[in-house]
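Take a look at these structures.
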Structure 1
Amino acid sequence: MRKLIFACLLLSGAANAQAMHTLEADETRQGVASDGIHAYAIDNSRIGKYEIKSGKRVAGWEGPRALFPHMNACTLIEKRLYCAASNFPKVPMTSAVEIFDPTQMKHLTTISLGIGTGSLTWVDRKDGFWWAGFANYAGKAGEPGKDHRYTTVLKLDDQWRRLEAWTLPDAVLERMAPMSNSGGGWGDDGLLYLTGHDRPEVYALRLPKAGSTLELVATLPIPFEGQAIDWDPKQKRLLWGISRKERKAIAVTLPDVADVAR
């Protein structure tokens with residue numbers, strides 16, 4: 001019987017997190033999203049919906065792998081579940097946004113982004129715009145002539161047209177290499193939080209005053225190894241992630257970046 005593993009942890013400054021609660025789910029292979037009441041465990045072509053309080057699996061969705069080869073990060077926006085998807089590890093890279101009704105767990109529509117910036121790994125909504133992370137890789141799954149340094153964060157309008165774009169700082173790229181940016185989302189402090197593929201840390205970044213490279217503000221330890229993340233909409237500073245090794249969904253309360261920087 002599948003159980004969702006839910007872990008609420010508290011970070012104090014840069015100290016190690018201490019587990020408070022745990023729940024588990026087989027679908028935690030790519031990421032997890034939360035609406036504050038339910039957790040949505042994400043696999044490449046399936047999503048499991050779990051009640052956070054009890055850990056009970058209450059619904060699920062599964063699509064054909066040919067159409068949904070690699071869904072990664074999802075997040076709840078205006079009562080819809082928006083999921084970043086791509087054809088990873090195939091090249092040339094193609095990307096799409098898959099949209100679901102989280103109540104009925106039904107796939108509603110696809111926004112195809114086609115070939116372009118890289119492999120879409122996360123989407124978010126802020127200040128009336130869409131924001132998205134496009135991964136590029138060194139070696140396996142990478143396109144000829146590109147490596148992880150081509151990883152890009154885009155700002156898009158309501159028609160998903162590119163408005164602005166930023167690269168990641170070298171200090172972050174070195175930690176992600178040879179893989180790339182797997183998860184991301186805007187925090188309540190106005191900083192953009194990104195994760196890599198396998199390191200237990202999250203990077204808090206801000207838009208630069210000039211230039212086209214995001215600025216690293218802080219690196220925070222987390223009790224899961226990168227992958228897709230999502231902010232809980234009901235609990236302040238509660239960040240969701242997964243441990244794909246242990247099939248765990250984990251929620252950790254991050255400290256304020258200002259406190260860590262002291």
Structure 2
Amino acid sequence: MAYAIITGASKGIGKAVSTELAKRGFNLLLIARSENLLAELSKNLNSKYQVKVLTLGVDLSLDSSTDIILRKIEEEQMDVQVLINNAGYGLWGRFDTLTLSEQEAMMRINTFTMVRLTYLLLPYLKKQAKAYILNVSSTAAYQAVPTLAVYAASKSFVLQFTRGLRYELKGNGISVSCLSPGPTDTNFMDAAGMHTPEMKKRAAKFNMKAEDVASIAMNGMFNGKSEIIPGFVNKFSTLLTYFVPKFITEKVAAGLYE
């Protein structure tokens with residue numbers, strides 16, 4: 001069976017997507033920094049679904065990370081059919097209070113690594129009669145978000161890159177999709193530094209389970225959908241951004257994350 005490559009596979013949506021792909025019989029290459037979590041997930045998926053699950057612990061903020069991934073694919077002679085660019089994270093706070101270095105590291109993972117890995121794996125994907133790329137964005141991509149300014153901008157990049165690449169690859173047998181989840185029950189808020197009880201309480205009202213997001217994402221990807229937005233509230237909120245003046249959506253977004 002062909003391989004699916006998943007970045008950010010150790011937790012949250014990436015872990016849930018890995019499980020969904022294992023259920024469908026794909027061999028997996030799971031990529032993240034946490035080798036212990038990857039090893040545990042690999043063991044569980046291999047035991048439950050009898051698929052081959054390889055892991056690679058690598059820091060995707062490093063420029064060398066994509067070359068390490070490519071070398072692993074070559075060494076294992078992987079037949080790559082699916083690429084899930086899931087790795088990414090946010091940083092909460094005013095632009096001038098966060099350090100430049102931590103914001104640059106976030107941008108590298110959210111944008112640069114995704115672009116570079118996609119470019120390097122396209123020759124492998126083109127060998128397949130049918131192949132799939134899923135880039136994970138966010139509902140934050142559809143408007144500016146004060147206190148998540150760089151994160152939202154990076155996810156907007158993911159969305160626009162996916163749209164353009166999808167058009168370019170028409171007729172090549174590669175379907176390119178963008179997943180834009182809203183609030184999801186993962187460690188995103190803690191990792192972003194959003195520790196206030198008020199924020200967590202607001203998010204909890206709208207949180208979706210990572211497993212539900214992953215199921216919707218995989219169904220959409222394999223059905224060739226261009227943009228996948230799980231949940232009615234998330235679909236409705238992104239639709240509003242096309243009709244509501246920007247200063248209103250920005251004010252609302254700022255209110256949510258103060």
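For distance in nm of label points 7 Å out along Cα→Cβ at positions 81 and 241, find whichever of 1, 2 sits highest and give me its label.
2
Could you figure out which one of 1, 2 the value -1000 for helix-only ellipticity at 222 nm (-39500 (n - 2.57) for each DSSP H run of 4 or more, over all residues; to 500) was computed from?
The value was obtained from structure 1.
Out of 1, 2, which one gives 16.8 for mean count of other Cβ atoms within 10 Å over residues 97-104 as computed from the coordinates?
The read-out comes from structure 1.
Comparing distance in nm of label points 7 Å out along Cα→Cβ at positions 57 and 161 across 1, 2, which structure shows the greatest value?
Across 1, 2, distance in nm of label points 7 Å out along Cα→Cβ at positions 57 and 161 peaks for 1.
Can you rank 1, 2 by Kirkwood radius over Cα pairs in Å, for residues 153-248 alone and just name the one with the largest value?
Largest calculated value belongs to 2.
Looking just at distance in nm of label points 7 Å out along Cα→Cβ at positions 105 and 225, which of the labels 1, 2 belongs to the structure with the highest value?
2
One of 1, 2 was used to compute FRET efficiency 1/(1 + (r/R0)^6) of positions 65 and 169 (r between Cβ atoms, R0 = 35 Å, to 0.05), and the answer was 0.50. Which one was it?
It must be structure 1, since only it matches.
One of 1, 2 was used to calculate Cα extents along the principal axes in Å, giving 48, 47, 35; which?
Value 48, 47, 35 for Cα extents along the principal axes in Å corresponds to 1 out of 1, 2.
Given 3.3 as the derived value for distance in nm of label points 7 Å out along Cα→Cβ at positions 41 and 217, which of the supplied structures 1, 2 does it correspond to?
Checking each candidate, the match is 1.
Where a number appears in this text, it was derived from the coordinates with a stated rule and is not lab data. Computed from a predicted structure; not experimentally measured. Cβ atoms are built from the backbone, for glycine too; each structure is taken alone.
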